[in-house]
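Each structure below appears as structure tokens.
Readers should treat all values here as calculations from the given coordinates under stated rules, not as data from a laboratory. Worth saying up front: this structure is predicted, and the values here are computed from it rather than measured. Cβ atoms are built from the backbone, for glycine too; each structure is taken alone.
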Structure 1
Amino acid sequence: MKTENNETTILQHRISWFLRGEGAPSALDECSIEHIQNCIAEGYNQGELCVSTYDGKTFYGWWHITTE
């Protein structure tokens with residue numbers, strides 16, 4: 001099981017994120033990126049992730065801003 005977080009940049013913020021579960025995606029889908037963008041625009045610096053895959057699996061995780 002993977003224990004380290006993934007990182008990406010969204011709206012000029014470094015975002016650390018993870019999804020729980022075996023076979024969890026290693027990249028954020030467009031819906032998750034839009035969700036994080038909306039949360040940042042509303043003033044949040046962290047939040048829950050929920051990603052559903054095409055084969056019907058759902059993965060939960062968390063994201064947070066590592067730099068402001």
Structure 2
Amino acid sequence: MIKVGQVVYNRDKSEVGVTTGSGRRCQSSGCSGFWIMVRWDDGKVTWPCLKGMKFDPDANSWQIL
């Protein structure tokens with residue numbers, strides 16, 4: 001579903017990460033979204049839900065809302 005190496009920006013675009021290609025169903029109650037694994041420049045890993053992100057097809061990148 002998510003390609004490896006797509007750019008992900010945080011809310012204010014001050015930090016950049018990349019997708020790893022790993023994902024799983026969101027475990028939040030009532031959410032039908034999908035978590036994706038993002039590795040940030042500082043080495044940390046997070047699992048944001050796609051329902052809280054937007055995709056920019058022109059830049060081929062994601063941003064957390």
Quiz prompt | Given 31 for relative contact order in percent (Cα under 8 Å, 6 or more apart), calculated: source structure among 1, 2 | solution = 2
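For distance in nm of label points 7 Å out along Cα→Cβ at positions 9 and 57, which of 1, 2 scores largest? Could the numbers behind the result be given before it?
Working: 1: 3.0; 2: 1.9.
If we compare distance in nm of label points 7 Å out along Cα→Cβ at positions 9 and 57 over 1, 2, the biggest value is for 1.
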Quiz item: Here helix-only ellipticity at 222 nm (-39500 (n - 2.57) for each DSSP H run of 4 or more, over all residues; to 500) was calculated and came to -5500; which of the structures 1, 2 was it taken from?
Solution: 1
